[in-house]
1. If helix-only ellipticity at 222 nm (-39500 (n - 2.57) for each DSSP H run of 4 or more, over all residues; to 500) is computed to be -17500, which of 1, 2 is the source?
2. With distance in nm of label points 7 Å out along Cα→Cβ at positions 95 and 135 derived from the coordinates and found to be 2.9, which of 1, 2 does the value describe?
3. Between 1, 2, which one scores greatest on relative contact order in percent (Cα under 8 Å, 6 or more apart)?
4. Ranked by distance in nm of label points 7 Å out along Cα→Cβ at positions 7 and 119, which of 1, 2 sits at the highest value?
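Taken together, the values in this text are just the output of simple stated rules run on the coordinates, not laboratory data. Predicted model only: the values in this text are computed from it and were never measured. Cβ atoms are built from the backbone, for glycine too; each structure is taken alone.
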Structure 1
Amino acid sequence: MPSLRARILGVMLYMIPWADSITFGNHLYIKYPFIQIIQIPAIPIILLEKSLPFGSLLLFLAIFLGLVRNNKISYFLRFNALQSLLINIGIIIVNFIFDIIFSPFLNSLIIRTFSSTLLISLFSLIVYCVWSCTQGNEPDLPGVSQATKMQL
């Protein structure tokens, strides 16, 4: 059973992908302002990334080299750190696709619907991961968890 400190840090690690995924709900935040409350947990990560030059890259390297590749740290913490980084990489790739391919169509109904669906799906994914961490379990995500276990 992981310690309380490891559980709290595991929960905080999943705020990194959440900080990158909240951009998918920009039109929802305008239409329904009360939804902006879901952004609050990501504020420290966003501030950290914006305050440092290359903040996202530095945070990624610090977590990867400091947590994931450090064998002195518990497997639970290393697993959650790597899994949150893999989720974040997927979100960044989808974000690039949105910026490059779909940028002329951002106000179309299909893109707004897809973006909203993506935000809700990512929110559910993060809530599941946070809940599993608070229970002391490793979140089991198809594909991502297997890739994480192969790297550790």
Structure 2
Amino acid sequence: MYTTKIRSLCPITTGIDVIGDKWTILIIRSMLFRHKHTFGEFLDMKERIASKVLADRLKTLAADDLIEKRNHPTNKKVFLYTLTDKGVSTIEIISKIIKFSTTYYRAQMLTKPIDKTKLSYIYIHSKSEEEFIKNSKKEYIKFRKNLLKV
């Protein structure tokens, strides 16, 4: 079974065990904010995840009930991956990471021309962190609903 092995009863350790590795959080980010939903789309992440690592992380995320894997309605060779409500709830954690990064590493993030589609721009220009979280959840849930209608 691929469920995450919990090392201790510490809630911080448990959280890190479940979503704390580099690839898991980037897969969730790609699903939540970039609406990626196929294996091929995840392979195209600019961070360049290896296919074997991706397959392992997707199996673990599904076993931990953070994502669902479904058959594509028109192509049985392709699977659709969507965040469950539990997976969507990770926006709270991701928002804190964005806040940390935009607070302490803003200069490094602003070395390229402003891109209004970037998470840092959207976060910084939201009225509040709560609004950012609410709007991000709402947008993803709408995307998921439309995707699964197909």
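1. Of the structures listed, the value fits 2.
2. Value 2.9 for distance in nm of label points 7 Å out along Cα→Cβ at positions 95 and 135 corresponds to 1 out of 1, 2.
3. On the way: 1: 40; 2: 20.
For this comparison of relative contact order in percent (Cα under 8 Å, 6 or more apart), the top structure is 1.
4. Numbers: 1: 3.1; 2: 2.3.
Top value of distance in nm of label points 7 Å out along Cα→Cβ at positions 7 and 119, among 1, 2, belongs to structure 1.
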